[in-house]
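A short reminder: the numbers here are calculations on the coordinates, not readings from a lab. Just so you know, these numbers come straight off a predicted model, no measurement behind them. Cβ atoms are built from the backbone, for glycine too; each structure is taken alone.
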Structure I
Amino acid sequence: MLRTTFNSLYRINNGVRYMSTSTTNDKVVGFIGLGNMGGHQAMNLLKKGHKLVVYDISKDNVQKLTEKGATSAPTPADVAKQADIIVTMLPASAHVRSVYLGEKGILSTVKKGALLLDSSTIDPQTARDVANDALKAGAIMLDCPVSGGTGGAEAGTLTFMVGGAETDFERAKPYLQAMGKNIVHCGDVGTGQVAKVCNNLVLGISMIAVSEAMNLGVKLGMDPKKLSGIFNTSSARCWSSELYNPCPGVLESAPASRGYTGGFGSALMNKDLGLAVDSAKSIGEPLPLGNNAHQIYTMMVTKGLGGKDFSAVYEFLQKNK
């Protein structure tokens, strides 16, 4: 029923929304959420010549952008008053609801026809609910979660998984291409989040698998670099081993070699695995490995490791029997 509502509203609005002949750089872009990921994304929009107005609860994060040419706004509502396009990158579903639906939220002042691009990783139903409210306010919201980590955010090589109507996706592409390399249309609103939840489900499980195997091999006397090299030229090859190995010293560029700092936090992985577990429960789908992975990351968070990169599961397994 919800999908029908979206599609019918898109058809009603399409045909009159895209008559402007102005270029994307003529539009004011708002950006809300300037953390480890969002700060880099916003910077890349600036580098591509977009006019940018920003908001974040951290004044330091805002200052980094204003020093490079962005303007700031005191609330999300004030961003929405000025912006034709708004990108949000927020920690969780509750933050998305607050920023969009709150008293001083985006939808309280959003421009008619504005395009809202949420890069947060949240549950698919929240994405659909907020997008439906955006439609009622006369705006279009797409769910655009990302993959690629802080390195991809800084380099502008992120993958965007986008849920929404095809015409709205095409309208959003120039802005997403300023921040990413692979822009994938997944389907209707909410499917971007479905893709992201499933991707991080695999990522969380594979990181635990690589960490278990590396931990076992090291404790049995194997040199970790040689073991990793064997993995990466054999059937154990995967992203978690080849590009993000969790064993310190194997890859100098990986968070494991800098004290598990500067990456994707274990608390965030725990949140994403929780989204997968909850989504599976909502349709009665078993998730045996996902549930176990979620339990492991929950234990890590309770032991104070939530701020460390999620590859710190290797360290956790080494120290906890």
Structure II
Amino acid sequence: MGHDIRIVTEAQLREIVALDRDLVDVIERGFVALAAGEVVMPPILSMDLPQVNGEVDVKTAWMPGVEGFAIKVSPGFFDNPALGLASLNGLMVLLSARTGLVQAVFLDNGYLTDIRTAAAGAVAARHLAPATVETAGVLGTGVQARLQMQAAHLERPFRRVLVWGRDAARAQACARDLAETLGIEAQVAATPEAVVRDSQLVVTTTPSRTPLVQADWLHDELLVTAMGADQAGKTEIAPAALEAAGLYVCDRVSQARVSGELEGALAAGLMQDVVPPELGALIGAMPAPRPGCIICDLTGTGVQDTAIATHVHARLGDAGSVIAV
């Protein structure tokens, strides 16, 4: 007995879902479900491909009470811009949580990953950032740098953004785009230190394998959300900075230990006995008063992929093409 599969392209998906507060709410519910302990989420299948400056991650999660679950394939090939291609690509397959049959294939070229990752940063800003943010900062100049600032602005509408990147021209371009998109003041910072010291909210979005944020730059009115460390060996935050923070939070402890900022701290002999809280457990339960500087380590979870894929599926209408198999 056959069934139908819906095929949806990136262009069609962009018409259906965007980075907005509705999406932030969807991703927030995913964090809460993960913290509740009933989600089935295997470790990330990850391939590091240094010979071609690339990597591939496969993520998935089954959530109780949700009709489907996603399997997401996310390649990153970082020499692609020299070929006129995007660094990130990929697709999501949505399967029925009841029968396992494929319901839809989202040929999103990484779009859904991009906006769900940005929405995760917005969840962190919603619950962990200081109540008032005058200046936000971003380390990195790519698509995710732009999206993270747009997402953070949804929750903390700052008036100024600082941008740092290794390539000055790309940093200038990123600052111009953010100034136009958000209607705010945007400046290029000379160093990561200047960004961290002068901001109340900082997001790091690079694939760095050497720390960019140092402990002595931190201050009490600061949230640093680290997005880049999603594979073993990557690090944007110095291990001493994790130990110096008033609170270190992650999305999934088991992932942060092997492919997040916590991996580097453990390798340095720090935080050996620390079991950090997960972001989902702090939603609606943040300790008061605010515990000084907070570092939030988001490695990216399969729950976020299932959350956005099922959200999109519920809004498809007649979008895409249907094939019978």
Structure III
Amino acid sequence: MKLKSKSKIFLSIGLIIGIGFFLYFLGYPKETVPPFVFDEQKESGLIPKPIAKSNVVFSILKTGEATTLEAFVVEGGSVFKTVTVAHSAFYIQHSKGNFLFDTGLGTQVKEQFQVFPLYLKLLMDYKPFQTAKEQLDSHGVLSNSVQDVFFSHLHWDHASGLKDFPLAKIHSLPNELNNPKIELGYIPSQFDGDSVLWSHLKFMNQPYASYAKSIDWYGDGTVVFVPMKGHSEGSVGLFLHTKNGEVYFLTGDIVWRKEGFTEKKHKPRGARWIVDFDTKSLGEEISRVHHLWQKNPELQIIPAHDHDVQTVLGFYPQVVGK
């Protein structure tokens, strides 16, 4: 009887510890997101209007998806609700040239994915669709005609199709290559070798909204890149002013769902351990975008994996902003 009682005690303690760790893994207690601090004399927080009428439109190319619990993609999410995670690329069209922002899952993703250890394969399992290359090819946009590919960052599910566009200049921040370890979500074979035509981004000391630096790619205020902190060492966001007068902000993986910005929520703690570079600066970036959204309520924020946001806009060949 004593042995049975001790076994029950140990089982109960183990169960309590297990539940506690699971809750901690999901983000309880929640990570504090600090308020955004800005210089009112230098930063209005308002998004500048383009110099002239925009002709920009874009499309979302869904290259794959995954289904998971909401609790695994946003801190405080439900363990009873499932959500779809999109693996998307963005095809931007401008009168001075068209380009991709991220590539999603590429033609070699199955072979690339095999380098991950088992625990990452389980956590990052996916269902592939048509690649960005295949989708564009099928509508007459040959991969050899894509001259520029920009990256929000180089994690595996964003850079998988990098080498599907062999003639394109590859634009990212050089910091992305500081520590591209497999256990951090990078697959070096996606971007290694001498065949990649690197053209690393260099941000100018030109303020844009609440960002101290930016790159106005076409010089007309319609396509503007900004550096974003916390998720990786070289994350990049993209503002698009479209033909119909709307403003979109492609935010990569700073958060995985829009409510991360609107409700100031991190990813779950366990996810941050694996994929995020610096929690403190990431919280500051979340707070910055939250402030930007409050100052500019018309702003449409598109996290790279938020299937719900992207579905409303429509997927390729649907054109957004026309």
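Structures I, II, III were shown, and Cα extents along the principal axes in Å at 67, 48, 35 was computed from I.
Determine which structure produced the value -10500 for helix-only ellipticity at 222 nm (-39500 (n - 2.57) for each DSSP H run of 4 or more, over all residues; to 500), calculated from the coordinates; the candidates are I, II, III. It traces back to II.
Structures I, II, III were shown, and Rg and Dmax of the Cα atoms in Å, for residues 205-252 alone at 9.3, 25 was computed from I. Of the structures labelled I, II, III, which one yields 3.4 when distance in nm of label points 7 Å out along Cα→Cβ at positions 93 and 277 is computed from its coordinates? Traced to structure III.
Ranked by distance in nm of label points 7 Å out along Cα→Cβ at positions 125 and 261, structures I, II, III are led by I, which has the greatest value.
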